[in-house]
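The data blocks that follow each hold one structure.
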Structure I
Amino acid sequence: MHEFELIKKYFSKLSKKNKSALNLNDDVFFDKKKELVISIDTYNNKNHFINFNEPDLVIKKIIRSSISDLICKGVQPKFYFISGSGNKKSFSNNNLLKISKSLKKEQKKYGIFLCGGDTTFSNKLSFSVTSVGYSKKIIYRNKARINDDIYVTGNLGDSFMGLQILKKKIKFNKKINDYFINKYYKPDIQLKIAKKLSIFANSSIDISDGLIADLEKLLNEQNYSYEININKIPISKYLSKLIKIYKFTKSKLISNGDDYQVLFTAPGIKSRIIDRTSKILGIKITKIGKIVNGNKKSHIIDEKGKKIVLKNKGYIHKF
């Protein structure tokens, strides 16, 4: 049973009388009257991060991926709560000092403040983060329209390559290794775009589980399909060079998750505004496809111009 089947079967009915819960089909809780937006995420050792050898870096990844849920809704994060379960080894004095210093830096970088949390003893290490922001409106899932263009911010694939290096499945020189590992632990979340998204986006989500997996979540209750062009998907200069040198297949590198970029749809008439916003904010925003009628099958145009279906759409939460 995957995540959405579980929610629909056991929990959706519990939220029906609460419009703010958004039918449990979005990244956040949104109380429109109080202008309150809340999200929560849980991170488990050896699942959401491969180990805790670098606690200062792991906590950066956790915080950034958590507030990304608000950013992709067009909301500026303000407060966060963090709870941790672990043992004396995980929460040694040295590790706690590193975590504290990292949190201080993240707070300064993103203008957020710690407001509380909890700690419990466990031999299984995990963290849960609740992020809070305020907004009069948000950009929802499932609000895409036929002929909307599909956009993504930043670059995709760097984090996945960093994970492969950390798992010792692949190795390059130190400079390249360090670049990709840095992107894995410190994703380039696009805080600046939060205030601008509502100007042009019809629907949005952050890319946590993978480009195609998250695009399908974005449309999961709409009878729409999508067309994506692999050649248009933005990647870094480093990843582009590796593809050329080692003959990697781009389509296998760009939908593995942990990018935390904003994936959104917008009408064609908004393209100039989007281009201008990209230049003003200094954020790469790339058009990669289009929303089409659900009578047509979703497809991806690969590097050779052929229509394909990706076998690996991204990470799927199964229980």
Structure II
Amino acid sequence: MPPPSRLFDHVGQAVGGTPLVAIDRLAAGLPGRVAVKLEYFSPGASIKDRPALTIIERAEQAGLLKKGQYVVEKTSGNMGGGLAWACAVKGYKFVAVLSAGNTPERSQMIEAFGAKVVKVPQAKGGKPGLVTHEDLELVEVETQKQVKKLKAFRPDQFDNPNSSLAHEIGTGPEIWAQTGGSVTHFCSFVGSSGTLIGTSKALKAQSAKVQCYAVEPEKTPFLAGKKIRSTQHTIQGGGYAVRPGIYDDAVVDGYLTVTDAEAKSTARALATKEGIMGGFSGGANVAAAIKLAREAPKGSLVVTVICDSGLKYLSTDLY
């Protein structure tokens, strides 16, 4: 990535403009080419930096967030990391509410930015690293308590339109420009769905021919309307069998599923063959993109995102 052409006034100006890299070694010999957008180049090392900053700035502009106010958000960790540095820069007190089942690196990173972490014990039968629908419901209850107690502003990433807008004005246009308008397919693992919906809206505004796909865990094809076997899987940050308020079927052309094993093996292969060290969701995204590229017409260009850094998963068996 070429160096910035100016001196930034604060780290928020470094959000976005992430590299797009073809993975021609890992996806060699397929009819379609696969490229990945490296979102761990942002300040909080994840794609959630985009919506975190957009939501905070739009709330300020609308008068919903005032000086000295608390910000409280339900998160699996990445949105929490993005909001933590954004609040640090802008002078707000931030509280992240997350399940105890999320990796400890995420909590450590949020606290390093000066924020507070409230960890919610997992539901009965819960296992570390496997955050379920039931776990997320418990996190939601605690989040509501914290918001009321602190009279806080809640970003509400699952329902806030600015969550997807960040990608509609950022991620999508960047992909279109970086590919010279040659992108034919886009896919993304669904958590809050902001990446998928916002990026898809931007790409389809350029060309209605671009095909966009939601990626879900093989056990949890909830959005696809299929039978759910379990919400207990290793792909953190999504697959909770929840339909976000910002989700929009109109820009989704299809659904793909990925197993835990596929997500892990693909993430590991990305590191050893491409020098790209992402997390579980990045592995899931690339596994799904390769499936698309295998069936796509010759000359297609499939784009997806590496949502965060693999350094956030060193406590797991991923690497």
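Quick note: the coordinates plus some simple rules give every number you see, no bench work behind them. If you're wondering where the values come from, they're calculated on a predicted model, not measured in any experiment. Cβ atoms are built from the backbone, for glycine too; each structure is taken alone.
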Top of I, II by FRET efficiency 1/(1 + (r/R0)^6) of positions 60 and 260 (r between Cβ atoms, R0 = 25 Å, to 0.05), largest first: I
For Cα extents along the principal axes in Å computed as 56, 55, 43, the structure of I, II it came from: I
Among I, II, which structure scores highest (criterion: mean count of other Cβ atoms within 10 Å over residues 268-275): II
Source structure (of I, II) for distance in nm of label points 7 Å out along Cα→Cβ at positions 20 and 124, computed value 5.0: II
